[in-house]
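Just so you know, all these numbers are worked out from the coordinates, no wet-lab data involved. Everything quoted here is computed from the prediction, not taken from an experiment. Cβ atoms are built from the backbone, for glycine too; each structure is taken alone.
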Structure P
């Protein structure tokens, strides 16, 4: 017998609300509980105010959403693959049921920019034991990093940030090895966590890292991981960082799961990894105004090849640029980098909007800086109608904005069970640079556009350019 549980968290009054929606949830036969609906900004091109709400549950719940913004002519829950049917009543009330964790967009009358993002998350199973001797409870307030780190020196292995507002003086909190930073549901961190040359660090909970009040060029990130290993980031939301939500440099064995991210500034990518290996990203929701997921070789002070990256079971929404990107940056002063064994699996892509020709592609590999990109698999990916861009973009590139040298090679790329809905003019492109810097061995199996299987490049809307070899359709 399945146990039914429900957890709702009150958010601090200091966080801005959005009154467009009222959200209530309940277990069968129990009382309704109202969920705080926060304001989150979306889309750098024309910043607008959307909504976010979240709760934890196990079993089955009923959800009721009242739309105050406008009368409902039609409502949809995306991703479409979730298969959630809604009941609309009184031209303002949406009802549906959930029996598993979901990250959803509820859209009224086709409006994707004033929508409700609803995150129904699993019940936490590993909350810190507050009675344990190794747990330091951090009350809301203004925190000097040296004071927090002083607690750790006294034998503390967990910092437990209680519900409420937490401001980190000078913004950055560098975590030492062996520490867990737990952000409880209802806790908000105005600051950035840094893992620099450390091991065995965990940042988790149900709270929020909130960076919306910092200027764009402050370049603060939600979490920065550098020269580190065995890091876990899970369960939290990161709201409007000036730069990346999660930044990984020359690190290994990093597990990112069950996080949400929103951003609206230039270069505010979701998760970027440079010269990293053995990284797993899963069950995330990324709505970003730049690349949602980017995988690079050498950049800045990070050196080394890239191997064994998996991104799966996630929802990607690029208001600007790419949902997924591989290969732009590398060791152009040396021999470039090898970027290999990359897997994208079970993804829903809800948007891609990029007016600039050089930066298009839901599934993009742009190999620059002498890089070799090989053995990449995209499997079971559902692309919903998007505004502007390409579906696939494989390019050995020489982009003068970012690449002192052209890329080296793209080879061994597999697209399996890819479904793309929407405008037939959203084409794809595969193109090498010259005879020695080509795109080789691309396998395209069960590639569907608006329900019709592509039997060849023409029917798939794929422009096969020069310097390509062995492009196979099945």
Structure Q
């Protein structure tokens, strides 16, 4: 499906749809169907909040008793609820107030995080879950709160939820922790991967990274508003052009620092928004630095934003990529705000408990290479090899593994990700992908002891990791293999 509309008309329809309920949008405006999950609107990201709303919300945050005196801020969420915060931690890695992000159930990730925090007494933990039901986030928050109790601290004075659940309702997981809304206007019409840069998920950590300087944030915000308008037409035209070329492979080019900061965020935006939604359409997204070459078959997508301020560039790039996705989706007739296939692995996971979970086949690095070769033999059309490591995979380890695999499979495009983060940003596209094989790896041995956290909580988190990996393999079937890594030096 391709519309006969000018790109500017599609943009106008997007703007109009963002301000209306589904029943108020004319039938001929396709955003009536592709911008909603059922009757639930998901286009609240299109129009930025006013500065007055932002200022009022952030002052409300600052005035919370549990915020006062805190110098460390730990954010926990999954997918779109954490990926933009990861970007801020990269851009502001030397900020005065310390920001941390955790989205991994591997106890090693929790142990490393706790080793970096100099004082739990001066720490605020912000859990992020739109629905309040995100399993991984709830498990991480439970583990962290137990550590605070072990240190003699009351978690209610150190934990805050960002959620769409009304404070009048029962608190998330019965924790009793206070909450703030994700959207500063109090509405619930923005999904996780579209939550930057207009919601509390993005603006609270940015405000903290700027050392709580409202004046500086206002200057950044005003320049961002100007630039988002200045680059809008070129972005819309690019989306229209690539949609009409039936583009499936996107190479997003960004400045070096931004490429590192929003690689995962950008991947999720395209993969989960466009993947496995319509027949015979299988998108693949990579993020590259400007000096890198475009791989064969990929269409370059340059996001050029001229600004001397890295935060302005970050915000403008995020917004423009979201607009690009929406316009592209309109031309292709894709509902870009839902992710129906994600329920496949979640349902499969719920059918498996610790007693019925089979033990993953152990393998050394050489054994994994042999397994990959065998599956490539029966799937000769494979171009991409995605390796998903269900443990705390550090960036340098990810790069090392990617380089090592490229030496063994030079003809393949190699992508390496961390599970279960991958399940939140790429499973939707993977569920019907035909040119990719998926190598799902767990560890034979995880860290089982962390001071101040019970063995039952740690073992439950490890069990959850393994159930996610198993359910993923079961639903991806013959294009995925699941193995347990034996090598201590697997990465090197």
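With Kirkwood radius over Cα pairs in Å, for residues 282-457 alone coming out at 15.9, pick the structure among P, Q it was computed from.
Working: P: 15.9; Q: 19.5.
Answer for the origin of the read-out: P.
Where does the value 15.5 come from, among P, Q, when mean count of other Cβ atoms within 10 Å over residues 226-233 is the thing being computed? Mind showing how you got there, number by number?
On the way: P: 20.4; Q: 15.5.
It traces back to Q.
Among the shown structures P, Q, from which was the value 16.0 of mean count of other Cβ atoms within 10 Å over residues 242-249 calculated? Don't skip to the answer; put the middle values down first.
On the way: P: 25.5; Q: 16.0.
It traces back to Q.
From P, Q, which structure was mean count of other Cβ atoms within 10 Å over residues 370-377 = 14.0 calculated on? Working shown, then result.
Numbers: P: 23.6; Q: 14.0.
Of the structures listed, the value fits Q.
A value of 8 was derived for relative contact order in percent (Cα under 8 Å, 6 or more apart); which structure in P, Q was it taken from? Intermediate results must be reported in sequence, preceding the final value.
Numbers: P: 8; Q: 19.
Answer for the origin of the read-out: P.
One of P, Q was used to calculate helix-only ellipticity at 222 nm (-39500 (n - 2.57) for each DSSP H run of 4 or more, over all residues; to 500), giving -500; which?
Numbers: P: -500; Q: -13500.
Source structure: P.
If log10 I(q)/I(0) by the Debye sum over Cα atoms at q = 0.22 Å⁻¹, for residues 234-289 alone computes to -0.92, which of P, Q did it come from? Numbers along the way, then the final one.
Values: P: -0.81; Q: -0.92.
Only one of P, Q returns -0.92 for log10 I(q)/I(0) by the Debye sum over Cα atoms at q = 0.22 Å⁻¹, for residues 234-289 alone, namely Q.
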